[in-house]
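Down below are the structures I want you to see.
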Structure 1
Amino acid sequence: MTTTPAFLSTGRAACTTADPELFHSDEPDDETTAVAICSDCPLRRACADHALTTREPYGTWGGLTARDRGRLLSPADAMWMDGQGRVRRPCGTPVGLQVHRQYGEACEPCEAAHAGRLEAQRRVQLAVEHDRGGSARGAAIHRRLGEATCGVCRAAVARRSAVARAARQGGVQGPVGAVAA
C-alpha cells in the first residue's frame, strides 16, 4: 500500500483531479497518460524526488514510471533528472540525441556524434558496394558523403544507364559478340 506524502495533499498537484488508478497502473497507455498529467505539475520535481528517495516500487510519480525510476537508480544506465524534472541521457549517445529532440532542443555534441556514426555506417556500406564491383547505390552513398563518385561506382551507373536505355529502345542487349538466331 502506498502512503500519499504530505506535499501531495495540498491540492496543488495536477494528479489530485485525475483518476488515481492511472498513477498506480503499469499499463503502457495509463503510464503515458499519467506522465502527461505530471508534465505541467508544479510539484513534479518534489514528487519525483520523493519517489526516488523512498524507492517507491509502484506507480507513476513526478512523471517517472517505476521502470524509469529503476533505471535512474541503476548506475549502469547513466540516466539523471535535470532541474526541470526531465529524464536525461548522456550526450553523444543515440538516446541522448533522441531525448534532446523530444524536448525540442539542439545539442551540438549529440548532433556531431550522430553525424560521425552516420558517416561510419555509410563508409561500411560503401565498402560493401565496392566489394561487389561498384553500384548506383555506391554512387548515391558517395554523394551523401559529399565526395566525388569513384570510377568503379561511376562505371556501374553507366552500365545501368546503358541497360535501361537499351530496354527503352526495344530490347535488352545481349552479350558482346552474340549471334542472333
Structure 2
Amino acid sequence: MSIMQGIESDGRVQASDARLLVARLREVAEGADQLAREARSEQDRRETARARKQRQDERGFWDHVADWFTGGEDPPVGPAAQPVSLSFAHPEQGVRDPLQGSGSTGTSSARPDHLRTFASNSRSANDDLASWPGNLRSAYDDFTAGCGFGSLEASTVWTGFDRYLSANKEDVRWADTVPA
C-alpha cells in the first residue's frame, strides 16, 4: 500500500470514528436529559404527596370522621418512580493501519506539501478538540454529583474520546516525520 493509500484509508477510519464518537456523545446528552426529566417528575410527585399529607394533617377531627364515611381524598399520585440507570457503549474505534515511513527512507509516493497540509489541518482540528474531553468530564461529574435520582455512566465514552484524539495525534506525528 502506498503512503497516500494509507493516509486515505486512515482518513476514512478517522471520519467513521468521529461519526461514532458524535453519536455516543449525543446518546450521553440525551440520557442526561432523560434522567433530568425523570428526576424532575419524581420530585414533582413527591412534592404533591407532601402537600396532600400536610393538608391531611391540618384537617380537624370532623373532617377525619367524614373521611371514614366517604373514603376521603384520593391520593393524588401513584407509587414512586424507579430510578433510571443509564450506561453507554464504548465508541469502538476502527483500525488505522500503522503508517510507515520516515524522512530518512528516501522517496515517498506522497507529496511533502500535502503531508504538511494534512498535518497542519489535523493538528489544528485536534487542538480545537483538546479541551473538550476535560470539559465534558467536568460537566458530567457536576451533573452526576447533583443528581440523587438514578445514575448515568459514560466513562467509556470519555475514554473513547481520548483514544480518538491520541490516534489523530499519532497520524499528525507521522505526517510531520515523513516529509522531513
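What the table shows:
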| read-out | value |
| --- | --- |
| Value 8.0, calculated as mean projected area of the Cα convex hull in nm², for residues 79-150 alone, assigned to which of 1, 2 | 2 |
| Answer label among 1, 2 for the case where FRET efficiency 1/(1 + (r/R0)^6) of positions 55 and 87 (r between Cβ atoms, R0 = 30 Å, to 0.05), calculated from the coordinates, equals 0.95 | 1 |
| Of the structures 1, 2, the one that 13.2 was derived from, the read-out being mean projected area of the Cα convex hull in nm² | 2 |
| Answer label among 1, 2 for the case where helix-only ellipticity at 222 nm (-39500 (n - 2.57) for each DSSP H run of 4 or more, over all residues; to 500), calculated from the coordinates, equals -15500 | 1 |
| For 1.8 (distance in nm of label points 7 Å out along Cα→Cβ at positions 63 and 95, calculated) the corresponding structure among 1, 2 | 1 |
| Origin of the value 10, where relative contact order in percent (Cα under 8 Å, 6 or more apart) was derived from one of 1, 2 | 1 |
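Taken together, the values in this text are just the output of simple stated rules run on the coordinates, not laboratory data. From a predicted model like this one, the values you see are computed outputs, not experimental measurements. Cβ atoms are built from the backbone, for glycine too; each structure is taken alone.
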